[in-house]
Structure P
């Protein structure tokens, strides 16, 4: 018979008043498996920490989002946001589901081409397109979303030199009632910048205006803001039809839909309070079908959804390094997961669950990472059961941005595994070694010898 783990006595202040929706006691179910694969087995085979991606969850989430929009609007095309997670295996799952590619740099553009995406199925956003990027995009028939006038004039000249018409759209920023307003990118709707850019494009002999684009923010919690954006883009489309008898091919509403993560400072968990994809679909499509656009000129609706399609599919497995008491008396647990590989811990209260059975005794705990930096905090306070050195935890909903914004700092970036539809894990990105880092360094000969 296994000896029960000792739990020290604790005097705890009783809080009276209204309980929260989960009652007065915090309870968790251990996360022992992901898609029927044991967490302990994954760590044993691939090490800790370890990113795990569920292919089944990606496909289910994508199909649900596509259903939400295609049942409400006749012409819909998704384009996978490479900056959200550009691991080739992840991108390929979305492309298999029918998603195009949306990129914001020459690096991402060539990554999409390398993944087999045809040039005419790539949307090229971003303010930093080099002359070489624009040239390649024009030659490949990609969609260039113009961000500023300097880029517009450069594109006009390059397309003339190539004797090819560049397919272009403009990015439009606008007041949708969300503050602070994102006006860094694109041309403003209210002050006439957007119309100025559109007029210049329509009068340029080497450009073909194919679309209108807006990306109003990130982790947006207001479907109504998208309704306003769709309405204003539709207004521009109607104006183009009246002034130039020109019908655009698509309206691109960008991304920014939230995942089920909980933002810091939120009272309720994101899974309960964040709007669902159907609410955004309803707001956007209603604005478009009720706009002044003629039925025979109804444009495609492009969506560059990233976070909402991948976040829930990502998990980060980690192990307990140590426990200690802070000077305040609060319990602190140190994990082998640092903010260098989980950047989103700065703005999300990620759900953290043990990977093994436990008792119902819980205590407010600070979760620290392994970095020798005071800012390396995974959770500032979370009720967790007692976890001992060597125990494992699972951090939920980490599929977006952590594998593109991560960095090699103090510790190396770990393995990434994808579990396929049959429950088989595949290593889709190998963890780094010291040689991966030092292999790109060059030490001058005069510094190679020294005595200590």
Structure Q
């Protein structure tokens, strides 16, 4: 197999170890969370973490993305890149501390005064673990990233069981477990990479400016993705209450099964895109895009078909109603994953402005549609609006990608498959029992057959490369 395909598959295998442990094991703990925590507690925790994910890119100016991209450039000194990343991260932690103090004094957002120290600890550990993980990826120490993920997952599982079941710490125990998982990643990578070797007090001001100039536009990108992923939860909370938001938030656990594959691929893909995008980049990108799209569509279809059975197993008591939101959220993951794949091309080209602009447009549409659809139809309107916004981002990025790289896709077939997924989602609400299952199965088989040509096309492309 050609080197670049082998390299991508190798990194995907290592990322599978990392994400299987972190995502799948976390997913299996959902029955524990939904049986121990109330819908209100789960909604509060979700609000804290999504807010942290908003503030981290804003206050740190997306420095972790810059650390990854510039560490991958062989002409840069890794010590300089890491020093810049840590310096900016420490500044972000200080700003977060100031915000917590101010909010505690003026009570602008009273809900965040309930667990201020937990919020601050979550912010700091999450940011620092992200910077070190991206640095390790930039050094192509993917195996170490995978081991860090496994250790972090084991800590999450054991501490959640200990703190939620044995000691009954409730939401505080949930926070402690999450922060401890990030801390273990920090500790492991610090010693494994021997980060003290990279300590560098004096760094190039020109490089610092260049990295932050690259990272700064990504603030808009991260905020926009955050809006696409999280703004609907605030809107649901406003119109429907924290309890409904708790149910809506837990609905994301089913799409997280599909997100695992998205995360595994994209973490490996960004490195390959930077290293391999060249004269034959169009053929490489086309092969990967078509195979990836096929896999995401078929997996999405199968998860939609088993949506209700999965919900009945995982979601206790009032959380079972979350199945209603999962199909549309699954469809949004398909569009989001394809958008992220195309974003990897623009990362390789260091075109962070285009990444930010496209995501911002999707975010704006998400807010507008969410406000209207949640008001009219309740929480399910938020899931629908998220799907629409992700689809728009995908379309625009695909158009721009075709201008930069020679990429060939079967747009008519792809659109047909997405419409089929939408029909499949609607069928779930029919209440036809056995008839419903038959229709779902037929759609899965139709989609699989529709993408046989793509699988054959990719196989022929790989075979031709091997013959050369």
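Each value in this text was obtained by applying a stated rule to the coordinates, not by laboratory testing. Remember, it's a predicted structure, so these values are computed and weren't measured experimentally. Cβ atoms are built from the backbone, for glycine too; each structure is taken alone.
For this structure, a couple of remarks:
- Given 28, 13, 11 for semi-axes √(5λ) of the Cα gyration tensor in Å, for residues 131-234 alone, calculated: source structure among P, Q: P
- Computed 0.30 for FRET efficiency 1/(1 + (r/R0)^6) of positions 259 and 403 (r between Cβ atoms, R0 = 25 Å, to 0.05) - originating structure among P, Q: Q
- Source structure (of P, Q) for relative contact order in percent (Cα under 8 Å, 6 or more apart), computed value 21: Q
- At a computed -0.47 (log10 I(q)/I(0) by the Debye sum over Cα atoms at q = 0.08 Å⁻¹), which of P, Q: Q
- Computed 103 for volume of the Cα convex hull per residue in Å³, for residues 307-378 alone - originating structure among P, Q: Q
- Rg and Dmax of the Cα atoms in Å, for residues 43-242 alone from the coordinates reads 18.3, 65; which among P, Q: P
- Origin of the derived value -8500 (helix-only ellipticity at 222 nm (-39500 (n - 2.57) for each DSSP H run of 4 or more, over all residues; to 500); candidates P, Q): P
- Source structure (of P, Q) for FRET efficiency 1/(1 + (r/R0)^6) of positions 251 and 363 (r between Cβ atoms, R0 = 25 Å, to 0.05), computed value 0.80: Q
- Entry that produces 16.2 once mean projected area of the Cα convex hull in nm², for residues 147-386 alone is calculated, selected from P, Q: Q
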